[in-house]
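The structures come next, written out as structure tokens.
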Structure I
Amino acid sequence: MTILPEDFEPGPVHVVCAKGKQAKEHPGNILLKSLVQKNLVDYSACISKSERTYIVTTIMQQIRDNGGGEFVRQLDGRWYEIGDRNAR
């Protein structure tokens, strides 16, 4: 995980990795949900783990290509970019 600046606030392109209504209604999380739903049939049809990994990686890249979106989490009042492994 990479610590973000103290004044960081998640923007509309960030995916907030948290529970609750606020995270669920965040614009980046809504985009993520729509991308997952668009790829659900293909993901379900995958035979191998590598095929599933490719789809997940593609979704994550689409988030990042959308204005520099990242996957972030707040811990002890500070924001962190959580990296690919935790985002999966």
Structure II
Amino acid sequence: MNDSSTKEVPENLDELAKRLNGFTQKLCEKHKGQEIICVSHLYPIVVLRLYLEGKPLTMAKNYEVSSASVTTFEFDENCKLIHTDYTIPS
């Protein structure tokens, strides 16, 4: 059965990375110097991290992220990434 009221929009890794980066930059600009918490699924987090670190997005398939883990992105006053961290819950 084809439900025309719901349409899936395919998004490749590059499009996902650019969309998430735009979202992240807007948050950074709006909340400079503050801590922001965002919750997401595995691939958006991994893809954003790879993109911000300038690494190939194809590496996403090699990353394993634990459930309830925390990936931290730290930005400078110009919203440039200065540090990432990954913490596994104990």
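Here, each number is a calculation from the coordinates, and none is a lab measurement. Remember, predicted model here, so these are calculated numbers, not experimental data.
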Inset, instruction - Assuming 34 is percent of Cα pairs over 22 Å apart as calculated from a single structure, say which of I, II it is. - result: II
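For which of the structures I, II does the calculation of helix-only ellipticity at 222 nm (-39500 (n - 2.57) for each DSSP H run of 4 or more, over all residues; to 500) return -15500? Write out the running numbers ahead of the final one.
On the way: I: -15500; II: -10500.
For helix-only ellipticity at 222 nm (-39500 (n - 2.57) for each DSSP H run of 4 or more, over all residues; to 500), the value -15500 is produced by structure I.
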Inset, instruction - State the single structure among I, II that was used to calculate relative contact order in percent (Cα under 8 Å, 6 or more apart), giving 43. - result: I
